[in-house]
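What follows draws every value from the coordinates through simple rules; no lab data is involved. It should be emphasised that the depicted structure is a prediction, and the values quoted were computed from it without experimental measurement. Cβ atoms are built from the backbone, for glycine too; each structure is taken alone.
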Structure P
Amino acid sequence: MNKLKKNITLLESIITLIDSARKRVAQTVNSEITLLYWNIGKEINENILGHKRADYGKKIISELSIALAERYGKGFGKRNLHNFMRFNELYPEVQIVHSLSAQLSWTHIRNILSIEDNLKREFYIQMCKHERWSVRTLQDRISSMLYERTAISKKPEQTIINDLRQLENQNKITPDLTFKDPYFLDFLGLRDTYTEKDLESSILYHLQNFIAELGTDFAFLSRQKRIIIDNEDFYIDLLFYHRSLKSLVAIDLKLDKFRAAYKGQMELYLRWLEVNEMKEGENKPIGLILCSEKSHEQIKYLLLHNDNRIKVAEYLTKLPNKSLLKEKLEEAIFLAKSKLRQL
């Protein structure tokens, strides 16, 4: 028996060595490939096109892609050459390229290159690094317009820059980068008529999908968390913990539009959690009120749009047409920033 245990320990030790070495090799290969693509883009931009897009340049790229594809395969086709060129244009400093390639694969980077807005592109880079998204997850986040749904997209440009810089340099995430509006709960499969209990039960049944929509740092703690105040029972629908924010997160589910009374109810929950559940080293609890519809004027007068402790968001159990959703989110960002400029 002891000999068997010793052999198993030896085997596990060798497996760890092999897996670690393979991981380091894969990271090195990825960095070298990414740097190669950047250098190819730099060579084309500087030495062939001189950073211009004339007709003769298009012809040269076409001929170059044919020659390279014949020799090295379709990975060097015309479309990828344009990706290499854009990569070099967006990130002309090689130090930044080294930093990107250390944590993101070329496939991650290629998906991000198509994003025109600089802050939006940086958001996906930093969130991808922080939450360690797979390529598929990154594609899903971009497709679901995650940036437009976060509170940060509605903040002044300098606030966005500061929050992203803080995430990059200190690995410290803010609530504005974490919470969304609206939340997509189409995976629940709810029909037109359902109760709050149905909504809650369905969320728990699809808990993995719900956490994926919330964000990877959320950890589920309890359902219908019972608290007693003045000998009266109150229940927090869902209680989570956010590892990066180091905060308890209380979620209240509502079937109707937001009402001002919901703020007072959430404040009561948060204060109770702060006094009775918050541990040393944690930040104050945060509340998320999920409603079928927001009441914008009530939220405005309650100053909740600038409150980092209580978030109000809509949830959608059926996804609207993507073009309509995009229009709605872009309008919300425009209006929010317009109001900020008026202050």
Structure Q
Amino acid sequence: MRDEPLDIAFWNYDRTRALSDGRVRIEGIEARFHTAPIVTEIFEAMVRRGAFDVSELGLTYFLRTFADGPSPFLALPVFPNRAFRHSAIYVSTASGIERPEQLTGRTIGELALYGHDAGVMPKGILADEFGFRPECNRWIVGGIDFPMKPIDFVPQSHPAGVEVTLAPTGTDLGALLEAGEIDVLISADVPRCVLEGSPRVRRLFTDHKAVERDYFRRTGIFPIMHAVVVTRELAEREPEVVQAVYRGFCDAKAVAAEELVRGMTFNNMGLMIPWLTDLLSQDRELLGAGWWPYGIRPNHAAIDAVLRYHHEQGLTARRLSVEEVFVPYLLDK
């Protein structure tokens, strides 16, 4: 048993809940679990003051900690938040944009910071598949429907040739999109105007589910948004502890997946989501039985895409390698 408790922070996901409620124990460790209403509050506490031994961290937040040399953190190949992001691109109907090729020369809003986790992947995909060039647009960074503190705890890096301005405090980028004051919005969070069905906004990819499924079939990439990191000191001093933490996260995810799959027998009646069982069947058919994989090997293409896009978009000075950013003794997972 480790002498000192381990402080571990993550948002309240189904795939981590078995850790925080005690159904899964991390072998040989007394853990204290922490969370926050908004996940960026966890990121800030970890980056600013190393508040935890182990913490969820958005990939772009983590990769920016390499700006001045080796990061104080190393990542575990645990990915509690991942999402297909063609659906994260919204357009004003007043803009006349119907196709990705029409994005050039537009004013684009982006949530939280230039190159937030849900912005890196869409920009990279648009560049790879439609010739999109961020430097050909004007960018405005801000919040949407709820108050959000400025992200000032990581470098706000972007290439000198890209025009990026910060929206005034209190600006609602979703409202600007609906009013036609910006042409496009890229956002991890769905703006209220979209949720309420405003006829003045829509997704760029209207049939985004089909587009995203086709993207996976062609690339094998299920985009990663967040990882779990540990302090570099802990990774180097106590590898057996870090490996036990990794196994704990894997076990907690397995509990959540098993509950969903077992629930299919009873049509997942415990959740108020019609057709959920059919959706799970379709997802498992496309993504595989282990549809939310942890580890390096099953995620190599997705990891490589993030590292490449992060550099290509000017968010890191060079392309970081898998070996630099992940705990070395978990690279074979």
Structure R
Amino acid sequence: MYAAKYVGRGAIAVVEVEASPPAAAEVQIAVAYTGICGTDLHVLHGAMDTRVSVPAILGHEMSGRIAGLGAGVTGWAVGDPVTVMPLCWCGSCPACQSGNSHICQQLNFVGIDSPGALQQRWNVPAALLVRLPKTLPLAPAALVEPTAVAVHDVRRAELVPGEAAVVVGAGPIGLLIACVARIEGARVLVTEIDWLRRETAARLGFDVLDPAAPGAVDQVDDWAAGAGAAVAFEVSSSQAGLDFALRSLAVRGRLVVVGIHPPRREIDLHRVFWRELTLAGARVYQRPDFERAVELVAGGGIPTETLISRIEPLDTAEAAFRCLESGQGVMKVLVKCGSDG
């Protein structure tokens, strides 16, 4: 079989690898589609070489069908459509013991810390499987994982129907957050410096704003009836985005930090104090988030046709990375690893 591997120095190589049967308590998945995300680009750029074992098979946004069952696996059958919640936790650290196993202190994020889905056959623990409806095509099903991220982010915001929510950054996760927040009853404003992404957000029916425009924060206040937003989601991973999100909040507003900020950031703690703001981090997801994401994608609440910009075959997987890396009007890029039938 074939797999796409990150081989270091910013390169992806498609190589032949040996297929092995699933071990006890594992299943083998015939992978149909694997999505490429911003974290995968971080790996490609060498930013995670201290964590990733090179060469590495990446990929954690996926869909496929069960191709084989290991000893002791019950409740599943060959041919079942599935996706994977790619988190393996230890069960014994303080985070796990407190009910927060999704942010286990020894977390194995599958597709980063261990081999991922950019291969034709993928063996994973059966406990990671998430069932997909048989009526859901497998290409849009590859968006369940990023949708679960958005569901978790909105849940962390403790959003109340009718509240005004600002999403700072209109990449795939930002637009998914906007979609989920709208479904949950929020009024949503999307801010983005890139005009193509603003255009995409507008096509999806969102109010949009260029945060670099003069008086942009005042425009947020006007949009929110003079009070500011109840919730701001910072998805841009930039200092400017963080500053804008903070300034857009109303008294007792909630700032949800979604974007990954590798460098230290400055934050206006006086404003946090003065307006009694709340800051919350939002990382990955829990099982109910995944199950809700399946419902939203299968039910048509997520505009998958708009978000999927391009599909590349496995043998040109590097082109999928370069396409996403270009950032030119691209949202989600999928790699077709095998049959979707």
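Starting from the value 13: which structure in P, Q, R was relative contact order in percent (Cα under 8 Å, 6 or more apart) calculated from? The partial results should precede the final answer.
Values: P: 13; Q: 27; R: 19.
Computed on structure P.
With log10 I(q)/I(0) by the Debye sum over Cα atoms at q = 0.17, 0.29, 0.31 Å⁻¹, for residues 189-236 alone coming out at -0.49, -1.20, -1.25, pick the structure among P, Q, R it was computed from.
Structure of origin is R.
The value -18500 for helix-only ellipticity at 222 nm (-39500 (n - 2.57) for each DSSP H run of 4 or more, over all residues; to 500) was derived from one model only; which of P, Q, R is it?
On the way: P: -18500; Q: -10500; R: -8000.
Working through the options, I get structure P.
With FRET efficiency 1/(1 + (r/R0)^6) of positions 173 and 261 (r between Cβ atoms, R0 = 35 Å, to 0.05) computed per structure, which member of P, Q, R shows the largest figure?
If we compare FRET efficiency 1/(1 + (r/R0)^6) of positions 173 and 261 (r between Cβ atoms, R0 = 35 Å, to 0.05) over P, Q, R, the biggest value is for R.
To which of P, Q, R does the computed value 4.2 (distance in nm of label points 7 Å out along Cα→Cβ at positions 133 and 285) belong?
The structure behind it is Q.
Of structures P, Q, R, which gives 20.0 when mean count of other Cβ atoms within 10 Å over residues 149-156 is computed from the coordinates? Could the numbers behind the result be given before it?
On the way: P: 20.0; Q: 15.5; R: 25.0.
That value comes from structure P.
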